[in-house]
Structure I
Amino acid sequence: MSRKTIRIACLGTPSDYRACLVPLMIQKLGFQIDWVNPIRADLIIYGSFYDINAPRLRWLPRPWRQGAGKLIDAIETQLASRAIPPVTLFHTGENLRHNHIKADFAISHDLGIESENHIRLPYWMEMVDWSHEGLVGNTNPRYGQLLNLEQLQAPLGNQFLKKDQAAILISSHLREPRASCLAALQAHMQVDGVGPYFDSQIKDHHSSPFNKRDILQSYAFNLCPENGIHPGYVTEKIPEAFAAGCLPITFVDEAVSVDFNPKAFINLAPMAKNSFEELEQRLHSKALLEAYAQESLIVKEPTLQDLKKFLANVARSAI
């Protein structure tokens, strides 16, 4: 049976988006993707970095914004003139709401959205090895390998207790809540820092001369707060720390329990109201640390089946 061709354009998506789950799943569903400019597209995928709201294009270096703004204006004008407009999909791995950009369909972190045109796909799932479901091709270059679900479903183990009781923070910034988390942890143990914030020679995470797994494996704890807090917003930080044999210390909304076992990591967010008073006991109680060692991070088996159904509907709508 011949494969149906779907013409897809991306606006504001990461540079490696073509190797992410959504395009890979569309191809697995039997569609051949023809990557085209937006004017010719059957489906336009808008990413987190396409901002139609003012101030526009603030994510770009200032000298580039005027030219990029003119290009976007031209594209939007031509799209509006089409007799049959393309189907649109907003896909964000950032802490943005599902309706941040008006689109026919949306993929986001948001919980509780009762719409067949939205699906929740937390960013950490992009980093999982899904070969057991027949999906291959996604990568996790910053970490060094894809996340193994069997490992995440097994207890952390007590190897982290045998390491020097120090923590590592891999970061490009110290915006809140990250700065407060670092200060709270430094009051009780050594916290080393690597990444662009600590080394001005590193331009960004993607050009870091190391992979996260190798760094994390040397530490008992990984300070890995989320960049922001919202119910459902969960990235790769917690499972990458766990997979490397660290006890994750994070700052995340308590709805994280939808994805992960809250007994498998330390969440600083509920402690903030008491100036992190509980943290000292958590870090220095042998019994509590041994209890963390017995917990697995993932209790419920995750699957891509709902994403498969959702994207089949998106693709059918576009051709």
Structure II
Amino acid sequence: MKDIYDIIIIGGGPGGIGVSIESKILGLEKILLIEKTDNHSHTIRKFYKDKKRVDKDWQGQAVNLEGNIDFIDGTKESTIDYFDTLLDDHLIDARFNCEVDKVSKDSDLFKVVTSDGEFVSKNIVVSVGRMGKPNKPSYIVPPSLKTQVNFNLDKCSNGEKIIIIGGGDSAVEYACDLSETNDVTLCYRGAELTKPNPTNISAFKTFLDSGKICAKLGMDIDSLDSEHGKIRVEFKDKSSELYDRAIYALGGTTPIDFLKKCGVVVDDRGEPIFDANYETKTAGMFIAGDIAFKSGGSIAIALNHGHKIVSYIQSKSI
């Protein structure tokens, strides 16, 4: 018979790491962490700029860490290093580049079918991020512009004329960072920015007042076209402008299809249904991390999810 794990965690972000480490510290040894990419913390690695500040109290929300993970303010790099150390020190069994195809429940056990084979567990924690499926514009992006239209900063260079589309924290941070060496315009359909945290709002106003950033607020985009190797942006007011690069920072959506493959019941808005212990309608299956938030996400709160879930699982076995 296959080994039976106490918990299988699907997703190697802060929520999944929190569950893994709390499990080992609280005495659950048979743990398996499954991540579809080649390493943990994919969202942080891919969507956070280098040296980005990472605060425990995200957007100024004071968070009291409830568990055993001593997470502190740092940078993208120090956060990844810290999670590396946690996973190594606690000897977490992790399968990277492992795709989950389906999760089913038979009696009291779950069967997880993956690209690496089948695994059996008493409990499942789904901790996949929203940013793994970034929101995209409703209009078609021409294939010829594929390398110039991005959803992160991976391909950015210097001396470019860039338009950033979005009105949240990521959009503002991208704009401020890139404006040091590029001609940057931030475009947002709202007449003012209300989503970013106070620190980012203040920074944006400073950059805007100093002329380092241009802003098109209350302006929506009608379409993108290719023109002599440039991106021609057609705005709703019938004006247009050429850019070297367009970056969309529109947030992410709940991966509904994947949740359904895991047997997670969602509401009519596609959000997972769970209780105060983060347990879904399927007993023994839990939600942690980004997908437990309505918008945005906090690393510290995701770590708290891990402590709450593992403590609850432990309490049921007493």
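Could you figure out which one of I, II the value 2.0 for distance in nm of label points 7 Å out along Cα→Cβ at positions 223 and 239 was computed from? Attributed to the structure labelled II. Which structure, out of I, II, was volume of the Cα convex hull per residue in Å³, for residues 63-166 alone derived from, given a value of 232? Answer for the origin of the read-out: II.
Given a value of 2.0 for distance in nm of label points 7 Å out along Cα→Cβ at positions 47 and 303, point me to the structure among I, II it was derived from. Structure of origin is II.
Hey, relative contact order in percent (Cα under 8 Å, 6 or more apart) derived from one of I, II reads 23; which structure?
Details: I: 17; II: 23.
Of the options listed, only II reproduces it.
All of the numbers you see were taken from the coordinates with simple rules; none came from a lab. Everything numeric here is computed off the predicted structure, so don't read it as measured data. Cβ atoms are built from the backbone, for glycine too; each structure is taken alone.
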